[in-house]
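Undergrad: What follows is a set of structures to go through.
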Structure 1
């Protein structure tokens, strides 16, 4: 979503998942931030739709075979849905083994 103030109502937006090279070519030259294998690049290249202030830690979900899956966790972007800068998420699949290990521990 775009805007300067947080919404009072939970928002959703449909975005495209890109190869990490797309985000790397946007963020590395301008911000000196390399996109790593634990990142996931998603958003729009046109801008106008994506994450904004206060969205960090929020979910990126994908529907697969009729079920929603947590695919990413909002990490960073270049602002609020700026043109040419898809958002960067933490790729949950990269951490699945660790998540399972932690879940097995006694609490």
Structure 2
């Protein structure tokens, strides 16, 4: 359960978001806001991230993710609530192969 004033969200980020240092940028931005969670590429070309932290900081991070790093072009972001279960700190996870997850 999250503390009052905290939130947890899972985001799928669409656009030109791979090969443009999006994950490194996300780690730096989230860490500077004391947000816990992770970021990873997905085999479908999107970036997925989990953000857990103070509501105001998570909301600011979402605003920044709509812009992204200089070489990125974010088309849209899907946001859903999350459980908020994660390790302390913000990390970069390996790319997830969606075909393997579906057993294809």
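Computed from the coordinates by the stated procedures, all read-outs in this text should not be read as laboratory data. What you see is a predicted model; the values in this text were computed from it and never measured. Cβ atoms are built from the backbone, for glycine too; each structure is taken alone.
Undergrad: Looking at structures 1, 2, which one was P(r) over Cα pairs in 5 Å bins from 0, in percent calculated from, given that it came out as 2, 12, 21, 23, 18, 12, 7, 3, 1, 0? Can you show the working numbers first?
TA: Numbers: 1: 2, 12, 21, 23, 18, 12, 7, 3, 1, 0; 2: 2, 13, 25, 26, 19, 10, 4, 1, 0.
Here the read-out was taken from 1.
Undergrad: Using distance in nm of label points 7 Å out along Cα→Cβ at positions 38 and 86, single out the structure from 1, 2 with the greatest value.
TA: Details: 1: 2.1; 2: 1.0.
Comparing 1, 2 by distance in nm of label points 7 Å out along Cα→Cβ at positions 38 and 86, the maximum is at 1.
Undergrad: Related question: If you work out relative contact order in percent (Cα under 8 Å, 6 or more apart) for 1, 2, which one comes out largest?
TA: Numbers: 1: 27; 2: 41.
When relative contact order in percent (Cα under 8 Å, 6 or more apart) is computed for each of 1, 2, structure 2 gives the biggest number.
Undergrad: Which structure, out of 1, 2, was distance in nm of label points 7 Å out along Cα→Cβ at positions 46 and 78 calculated from, if the result is 1.8? Write out the running numbers ahead of the final one.
TA: Details: 1: 1.8; 2: 0.4.
Checking each candidate, the match is 1.
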